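No value in this document is a laboratory result; all are computed from the given coordinates. If you're wondering where the values come from, they're calculated on a predicted model, not measured in any experiment. Cβ atoms are built from the backbone, for glycine too; each structure is taken alone.
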Structure I
Amino acid sequence: MKKILLFLSLVFVFTGCSSKKEKHTNTFYDTFDTQIIYLEYTKTEKEYEENYNFVKDEFTRLHKLYDNYRKYEGVTNISTVNEQAGKEAVVVDKDLFNLVKFAINNYEKSLGYTNIAMGSVLDIWHDVREKNKELEESERTLPNRADLDEANKHSDINNIVLNEEDSSIYIKDPKTQIDLGAVAKGYAVELIAQKLEEKGVENGSINAGGNVRTIGKPGDGRETWGVALQNPNLEAKGFLDVLYIEGSKSVVTSGDYQRFFTYKGKNYHHLINPYELEPTENYRAVTVVTKDSGLADLLSTAFFLAKPEEYDQLIENYKDQDIGLIWANETIEKNTDNMNEIMASKGAKSR
């Protein structure tokens, strides 16, 4: 899974209100290549520990399912599906099948900017990026354009065939590879958050490497959660801004400064435009605020990669989702058409 999101932080402004619930938080690091922070206000520590262990177990399970780099004993995952490309259909867990289906269903609506069939192209960039980590800048290279063009011949989303009857996935082209990096972490966060809600959790949040999903409202008397946005200029002091969101919402950011290498003085980040086959340079970061974390994850990639003149069409395609958007360089601009009730932010201007 290649997508690393800009770090978001939950910030707390205490009001002095007494509460029958206490705040508990804990962190683990061994899933989705990032840190996961689970916070919940509960009446007892035991209640929190039970829910924390549930969250950790679910992230571990879903990480193994969605991993396209490694195989795990007893697990049929996306790596297994890729191995069988051009050979046979693979019956998979429903949570993997539904994720692939979700991504395919959003392919056209996202104007093709979240194409999970681009694995062969993304693998080339990944390998070059990893190799360049070990080299001095003067020794680094870029991917060979001919190799990218050849790999891109096998990026047709229609090469992925789903069978609802047996939850199987078949890749028709043996050189097509699925990469779920644009959506896997957010989709996992949403699945787990919904299960927590079903278990009765009323006041909590998940922060998966910057993918924030809140549940209810804070249990200390406040009405909103404060979510701090990292400044794309990592040398700058303080956060870019703080968003104040009400109720159960997701805040996800895609940025250019978490995973990149420098070549001849220029940074090449990990978010690859499917039409240009190279990184996009429109903005430093794009934040999406909406209820569903999987959709927020997918759309943060789409809006980051899309051309500015395509933003209105993307917004129109998702007008029923109550989406808030923030584009950032070292300052921010917002689309506030549907954001009046879900966020208030200092010093922002509307797009």
Structure II
Amino acid sequence: MTSILIIYTGGTIGMVNDPKSGSLVPFDFKQIRQNVPELDRLDYNLDVHSFDPILDSSNMTPEIWAEIALLIQNRYDEFDGFVILHGSDTMAFTASALSFMLENLNKPVVLTGSQLPIGEIRTDAKENLITALEIAATKQNGKAMVPEVCIYFDYQLFRGNRSVKYNSEKFEAFRSPNYPILAEAGVTLSFFNNYILPQPDKALKVHLDYNPNIGVLKLYPGISPLAVKAITHSSVDAIVMETFGSGNTTTDDWFINCLQEAIDGGKIILDITQCLRGSVELGMYQTSKKLQQMGVVSGYDMTFESATTKLMYLMGQGLEREEVIKLMGQSLRGELTV
């Protein structure tokens, strides 16, 4: 019998209405079959690990990512796949982080959640949960169909480190701006094998160390030297710089000097675009040529979530600065297109 571990971290999906208080309260996921009787029609062996206390996803941290990764490592041989129930607000961050932490993953790790609590009549929770379980259980020739960290939401399966939350009001909460979906749930489950990572030929290797000492510099017309220096002259180890278009910034001397001083001081500056779709192409325009020359690193088409967690992951491995820069430009888990 196929075995799936459900990891419940928190989020809207695990809420029901309390008739006494009239408010939403978490239910005990160990009693999940009582709340989702449809699970009895799935011929799976299900086990549940619930966080205690459960978390609002806004309180997610690298320490909790490590706790999830360690749980998967410790129970890896017991299960065919893993489904993580998670609040949608930071789900793309967790999915991106876990993709880097779980090297040589050959089993599905599917994150899902919902926009409405599982106890609501119109909830999307049951469909998301049931289909996520089916995806985690699906095999082809005895091997997992989707051996990677992914997000399932509203009938579509996304690569985790390519996903962004873009809508807080509709069931269609996530998109993958720069990469096709991995599967779609209609009358049947359709998997798009050309876009799914291949099965690794090495054993799972779990990385638990992260360095979250990162600053974020989002550009806008009229940004002041004081605002820029608050980031470039701080004690962070790296800066994710959200730029215009294909990686462009102002060419004012004061701004370029701030970046140069930060790089000279040992900071890594990663350039990603503010656009949801498209890629950074340093040197394509004169406004980014200087960035390329001074050593600003291209983030290509990485999402903000993927860029930040990849930097945290690489800097946490004790690598030399130049090695971190080199690996930032390589696709480690399918997170970017060079």
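If Cα extents along the principal axes in Å, for residues 192-271 alone is computed to be 53, 26, 12, which of I, II is the source?
I
Comparing Cα Rg over 2.2 N^0.38 Å, for residues 56-151 alone across I, II, which is largest?
Once Cα Rg over 2.2 N^0.38 Å, for residues 56-151 alone is tallied for I, II, the winner is I.
If FRET efficiency 1/(1 + (r/R0)^6) of positions 160 and 256 (r between Cβ atoms, R0 = 30 Å, to 0.05) is computed to be 0.60, which of I, II is the source?
I
Comparing Cα Rg over 2.2 N^0.38 Å across structures I, II, which is largest?
II
Can you say which of I, II returns 15 when relative contact order in percent (Cα under 8 Å, 6 or more apart) is computed?
The read-out was computed on structure II.
Assuming 1.00 is FRET efficiency 1/(1 + (r/R0)^6) of positions 72 and 136 (r between Cβ atoms, R0 = 35 Å, to 0.05) as calculated from a single structure, say which of I, II it is.
Derived from the structure labelled II.
For distance in nm of label points 7 Å out along Cα→Cβ at positions 232 and 248, which structure out of I, II has the highest calculated value?
I
Match the computed value 25.5 of mean count of other Cβ atoms within 10 Å over residues 80-87 to one of the structures I, II, and report its label.
II
Could you figure out which one of I, II the value 2.5 for distance in nm of label points 7 Å out along Cα→Cβ at positions 264 and 288 was computed from?
Derived from the structure labelled II.
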